[in-house]
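Pasting the structures in now, so scroll down.
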Structure P
């Protein structure tokens, strides 16, 4: 059985720890290098006791030294790092012959000027943007297979883009009418000390944030525009809800086709997508059914009073919205079955 060696940069955060969990259990992967400046020299099993006893859990964290990462024999590296930080490591690893899956925002946006508009910084590696593949396996699977650099999508964009793309492509909704409302668990903000994310600040409370121009709009509108064949600008309202993980998104748009056309478009688009579960007309996804998995559940309704289509989706923001989706891309890049190591419930 073919095996590959993998590395994780930034393995101590929520996304990084989920990558560790999935890769330690992956039947065709050897995890050979993990980085975390705050945990250098400490084994995985000490930082994450729940992994104790798993093969490879005695691997020690190392500093983010690219020579050392390359010397480990790693063939693919996952970058679970903040935006603006990942690009330099990606460049160095690509130069050393590794393939890279970046989970930050550094390579998701094709246009360096759009990146600067939304992130307020000059892009750190613009020459790499033309070769970066947007890592939605259901949409760009063939390109991911041969890619050196994959930009894994954000959690909100995954929950919004996948339900909308087939409908825009088939011109079943009015692009100018799209409004997306998303609710995310607190882990989506990352593993960091932040007053606004303390338990007593979040528990028993729901609030919107990142308005009116959340950073993820850059990649959402990019992918929707490509599907529609013309620029698409949407309203996006993210909310923080007091759960650990999970995203529930409700997207509305004026329906220009029929509900049967919507069903046919979604069923055709995702007939061979093992991690997209279509609940059909009237379906209402529930985050409890997707947390801890790589599934996204999608349902849809029509409101004849307003003429609007209601698209509903649910996913795990740390799974299909981050770590497990990146491993889905890795499976394609390595020539494994797409579901390898991800059939977890």
Structure Q
């Protein structure tokens, strides 16, 4: 049976995906050598399914020469689908995320039972039309497509309307607005919801993915839940907030809120059991609130600059604040290690 007493609001649990990418970020920056074990991946996915989460995201898909399964990153839809547990409640789905439109479409099979039916796709800003065409092709292959314009605040009104039209044309399952750098406020939630609600076909769900740089993930989720609508909505969360950068809305908080406020019924014991597995990865990792993640959110800058400047180059919070206040606009969203060094030289902190 469906445990969700309020069918209008669904929760998507993305610990393995966003948390896995967070672990990958730590490894790339030399900050931690930590991975999920196969047993942890199996146990967490099983417990989240048992908890009755409406959608459970099992990881990412990315073509790579390296074995990245410890970060819940898989080579193709077939490999990630092998990690699917049983479905525990009516309507429950398991999801995979494509990190961009790079997988050749001819290599993606038509959906069939045994494959993840929900596919999320990060729209690449520099290849917007290619990304949207990729989404449309997945929809034609029978997948339920979740369209994810990362860093939605970056998009112009015209670009948002292009995405909305494409979502309607492909009959997307959901269109998200994504607070990638964690600086959305309640008024931004209301603005994006209004734009989407006016333009999207009634059957398309509106999704929200929060990041917690300014400790606003939960309050922003409440701002979305307060919108008066009959449209279905999807809210993302992660156990203990695990995720890239400052992490995400916490599953253990939003599930409790949904039960108390909206009459949803999740197996909270299973949520807690899964959270205890993830808690083992807290030591030595950097997700969660910190000055390092607050400053880029305040100044609307890619958070990876702050990680680089703080952890690789040893700058103080005051020095990072000075750079972010005065950095060239064209660099704000274009983090690379080379651009970080350019900023160091520009502001007199280089070697």
Subject >> Per distance in nm of label points 7 Å out along Cα→Cβ at positions 23 and 303, the highest-valued of structures P, Q >> reply: P
Subject >> Comparison of P, Q - label where distance in nm of label points 7 Å out along Cα→Cβ at positions 39 and 279 is highest >> reply: P
Subject >> P(r) over Cα pairs in 5 Å bins from 0, in percent, for residues 87-262 alone from the coordinates reads 1, 8, 15, 18, 18, 16, 12, 7, 3, 1, 0; which among P, Q >> reply: P
Original post:
One of P, Q was used to calculate distance in nm of label points 7 Å out along Cα→Cβ at positions 167 and 207, giving 3.1; which?
Top reply: P
Subject >> Origin of the value -8500, where helix-only ellipticity at 222 nm (-39500 (n - 2.57) for each DSSP H run of 4 or more, over all residues; to 500) was derived from one of P, Q >> reply: P
Original post:
P, Q: which one has FRET efficiency 1/(1 + (r/R0)^6) of positions 143 and 215 (r between Cβ atoms, R0 = 35 Å, to 0.05), as calculated, at 0.50?
Top reply: Q
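The numbers here are math on the coordinates, done by the rules we state, and not lab data. The structure presented is a predicted model; accordingly, all values stated were derived computationally and were not measured. Cβ atoms are built from the backbone, for glycine too; each structure is taken alone.
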